[in-house]
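So, here's a batch of structures to check.
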Structure P
Amino acid sequence: MQTSGGTAAFTGCVDLASERIGGRVLAASDEFFAAKENLLNPEPAVFDPERYTEFGKWMDGWESRRKRVPGHDHCIVRLGLPGIVHGVDIDTSHFLGNHPPYASLEGAALDDERDSSFESGEWEGLLPRSALAPGSHNLFPVLNTGRWTHVRLNIFPDGGVARLRVDGTVVPDWNSLRPDVAIDLASIVHGAVVVAASDMFFGSKENLIMPHEAESMRDGWETRRRRGPGYDWSIVRLGRAGHIRKLEIDTKHFKGNYPDQCSVDVCYAPNAVIDGLNWPQFVWKELLAKTKLKPDTNHVFAPELADPGRVTHVMLNIYPDGGVSRMRVFATPE
């Protein structure tokens, strides 16, 4: 499937390859015109018609030279988080006369930290050789349901790709974690997903579950100014069901636009798909009563929390609106 605009979107997925969560391009067969690292930039590709380098036209992506011998180019990416790949966007934005006509994708599951030495037998096909359109978000579903740590993008025979998005589901190594130690089950690192939000005009809901501290207001969840009654909310599906021990609501960087108050509700619905339309149909229990917030502060709650038992989903309510950089839910996983 190919589109001519917008961004890749596979519902309920995260970009496993994004440099924001630790994705890294380990090696490329050639990067003469444009560096391989550009592939994982989380920002959309841009075009500057006047910019040139000593190697030729500057392009915001990975671009190899024109191949004059048999073969094809490739690059190897270590995913930021291991997981199951559900779809891929091979984005050729701004590559019009220099895009690859075809591409394929392979996956590998490795426990070590090797950089670029991979045996041929370690790769499995995720996407067969497929036609690419120029200047487009080329979206393809992936049916192989293995758990992968690395992918290899092959382009035939050469050319430029602006961005590679590897959309999937994070699959943590639960065996490496102690079941009696509370971990942040609302972190993307442990497979959490923000399934719905009332509004995210200024900042994406996905920012709530990023593993690192917010770098600026842009790196948080922020709603527009509410001019009528009501409040805003966001729902996180935890990476695994658990018993909550501690909660953090971080308003870092939000100083004149933090929420005045917040509350948190939870529910246990392990086999349900909760979204922005059906959430009122589920039984929600109060975890944190409506509480006053401060600007630019990481609020830590433990004794104040109720004991709702097992939990799979957490709803953060903010009154009446505003911005929150992170929500962390420390729980012992089931």
Structure Q
Amino acid sequence: MMTTFGMVGALLAGSLQAQERQMQDLLRPWLDVTCQKTEGTDSNVREFVAKTIPEIQAAVPRQLAAPVRTRHRILVITTSTMGALHAPGAAGLLVLLREAGKLHGMLEFSEVYTDRALDRASLGKYDVVVLNNISQQFGNADFYNKVLPEYVRRGGGLLAVHGAALLFRAQPEAEYNTMLGGFTTANPVHPSNHDVVFPVKQLDPDHPLSAGFRGTTQTCSTKGQVLLGQTRKLFDLNFKAPDTLADELYTFHPQANRDGSSRVIIAVDREKMAGMPVHPEYPAGTPEFGYALAWIKRYGQGRMFYTQLGHNFSVFSVLCVAHMLIDGLQYAAGDLRVPEAPVADNTR
């Protein structure tokens, strides 16, 4: 006869397995080119995914920016992507990181699809945690506001993309927001249609983490995606990277980076943008930090890298974006030493 504790444990295990299966089902059409989904969300993406996965894999840097002296164990958490909304971007990052693991044996990735069982002991096994487009927080606030900050403060690395800035948007004082260095408004305004291009500027042309943005021009003719109810709409994206990009943009909260401790690496070039006939429209009074596309931050003894890029599946096939993410991962792991001190005129 099963005890009460045994029944609770079985129910918890079943709940975790169900959450993992649900997340994996959302990712499958974007990761498995043999997926034969015939109706519903993402039943129309198979041809696009088959074309784009090799492009993402080809974008992974063949040579790392810094040597890896000891093998890094990296935990990739992919869950709570607002259902199907941010699943494509999460899948794109998984394709990128999996290929990086194949090419660079000193980077060892482990993947989980639920955060419900994570605690201090489980994080202690890893050198870097990746928050892969996690956009909602369900019942595990202590993990994000206590366990994860403690892990980073003690020297752990953190890499976070896109929807990770949404988690505690309704709670500006949350410790998670302090650790991340920035967060969106409570009801984030996307200041463009997803297919509108925007110019990019490097805040420090010599900074190692923007090295990918000093590469050759890449003309990109690909597709983006937006979720309309239960229908996935694919639309054309045409831009020239690294000078111009296209992806979903966020409006950051006025209190984001209130202590000025985040160092912005790349941002939307609002001066050039103003001269474009069609461009993103930001809310009046948006502070300089509101245009940030990627930043780093020291938090205790640890290092944090965040980029708001990562909504579109295909954005990970853009060479400068893929390069920056792998460099950002090496920064978080402590391999790549870079200037970290905030620069007054690019963080406010």
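Values quoted throughout were computed directly from the atomic coordinates according to the rules given, and no laboratory measurement underlies them. What you are looking at is a predicted structure, and each value in this text was computed from that prediction instead of being measured. Cβ atoms are built from the backbone, for glycine too; each structure is taken alone.
Please state which of the structures P, Q yields 40, 33, 21 when Cα extents along the principal axes in Å, for residues 77-172 alone is computed from it. Show your work: numbers first, answer last.
On the way: P: 39, 26, 20; Q: 40, 33, 21.
Working through the options, I get structure Q.
The value 14.2 for mean count of other Cβ atoms within 10 Å over residues 53-60 was derived from one model only; which of P, Q is it?
P
With distance in nm of label points 7 Å out along Cα→Cβ at positions 85 and 317 as the yardstick, tell me which of P, Q scores highest.
P
Suppose you compute distance in nm of label points 7 Å out along Cα→Cβ at positions 309 and 325 for every structure in P, Q: which one lands on 0.9?
Q
Quick check on the output: 3.7 is distance in nm of label points 7 Å out along Cα→Cβ at positions 125 and 213, derived from one of P, Q. Which one produced it?
Label of the originating structure: Q.
As an exercise: distance in nm of label points 7 Å out along Cα→Cβ at positions 165 and 285, calculated from one structure in P, Q, equals 1.9. Which structure is it?
Q
From which structure (P, Q) was distance in nm of label points 7 Å out along Cα→Cβ at positions 133 and 221 calculated, if the value obtained is 3.3?
P
Can you say which of P, Q returns -8500 when helix-only ellipticity at 222 nm (-39500 (n - 2.57) for each DSSP H run of 4 or more, over all residues; to 500) is computed?
Going through each structure in turn, the value belongs to Q.
Suppose Kirkwood radius over Cα pairs in Å works out to 20.4; of P, Q, which structure was it derived from?
Label of the originating structure: Q.
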